[in-house]
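K.L.:
Heads up, there are several structures right after this.
What follows draws every value from the coordinates through simple rules; no lab data is involved. Model, not experiment: these values are computed from the prediction. Cβ atoms are built from the backbone, for glycine too; each structure is taken alone.
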Structure I
Amino acid sequence: MAITNTQLSTSPGPVFVSSGENAITALIFCNTSATTDATVDIWMVPAGYALGDNNKICKAISIPRSETFSIDTEKFILANGDSVQAQSTQNSVITVTLSYIQLF
C-alpha cells in the first residue's frame, strides 16, 4: 500500500494519476486552516477524457475549518492513465491524502 499527499488549489488538478492498475482505498480531505472553511469538488476521470460533470463524484462538499472529510467505504479501480482530480474554494487549506494499492 502507498500514499500520496496533495494540497488543493482553486483550479481543478490531479491528486493521483494511475500508472498501471491501482485500487484507491481511501481519500481523506483535511482542512488545515484554523480560520477558513472550504468546499471541495472531486472527479474520477478516465484516461483520454476531459474533466467534467459526467465524471464528477462529489460536488461542493463542505469542509469546515479544522475538520476532515473521508471517502473510504468504496474502492475505486483505476486503469493506466485514469486520474483522481479535485479543487477547493480556498487555496492551500485542503490537504488530500490518498491511499492506494497497485494491482498489476
Structure II
Amino acid sequence: MAEYAKTSPYFKTPFSVSGELGTFVIRPIPANDDDVVYTIENQYTHRPDLLAYDLYGSSKLWWVFAQRNMDIIKDPIYDFKAGISIRLPNDGDLRKVIGL
C-alpha cells in the first residue's frame, strides 16, 4: 500500500482497503508564541512553494502556510498575495510537528 511522505499534506489521510485515497485529514500546524508575523512580498505572490523553499529548505512544505493560516488563506495558491500578513511557524517547531 502506498504511503505519503512526511512533507505531504496528505500524510495523515488514510487509504481505503482497495487502495484509494480516503477522506482528507487536515494536518494542523498549531500556533506558538514564537511564530513570526510575515507580510507576503511581491516575489512570492501565488508562489507559496518559493517561500517554503526559502524558509524551510523544501518547496514541498508550501501547504504549511494554508494550514497555519486557515482563517486568512482559503485557496493556498490564489489567496497567497503580496501584502497579506500571515503567521509563520519557526523551522524547529514545524519539523517537530510534522515529524521530520
Structure III
Amino acid sequence: MERGGYVYIVSNKSRSVIYIGVTSQLRSRIYEHKNHLYSNSFSHRYNLEDIVYYECFFSIEEAIAREKQIKKWRREKKDAIINEFNPQWIDLWDEIQEL
C-alpha cells in the first residue's frame, strides 16, 4: 500500500527564514514545529512555527522528489510559489486541521 506525502514550508513571524520539509503526516509534523519538540533542530533555533505552504502527493516518493526540487531553488523562486499559494503568508494551521 502506498502512503501519501506532503511537502511543506514553515516560516518565522518576520518571514525572514523558511524551512522546507516532507512528511506523511502533515498535522502532526506541524504540531512538532509549533511546539518546538526537537530543541536541536533548525526550525527550533529560528523559531519556525507558521506553515505558509504545502502540497499533497499520492506517494511519499513523489513528495520527497518535489522537496529536493524546491530545495535547489533560489529564495526568490521559493517565495514566488508561496506568494502564488498564500499571498498574505498567513499561518495555514487552521486549514490543515481539516486535511
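K.L.:
Suppose distance in nm of label points 7 Å out along Cα→Cβ at positions 10 and 34 works out to 2.4; of I, II, III, which structure was it derived from?
P.N.:
Traced to structure I.
K.L.:
Which of the displayed structures (I, II, III) returns the greatest value of distance in nm of label points 7 Å out along Cα→Cβ at positions 18 and 66 on calculation?
P.N.:
I
K.L.:
helix-only ellipticity at 222 nm (-39500 (n - 2.57) for each DSSP H run of 4 or more, over all residues; to 500) was computed and gave -6000; which structure, I, II, III, did it come from?
P.N.:
Here the read-out was taken from II.
K.L.:
Comparing relative contact order in percent (Cα under 8 Å, 6 or more apart) across I, II, III, which is largest?
P.N.:
I
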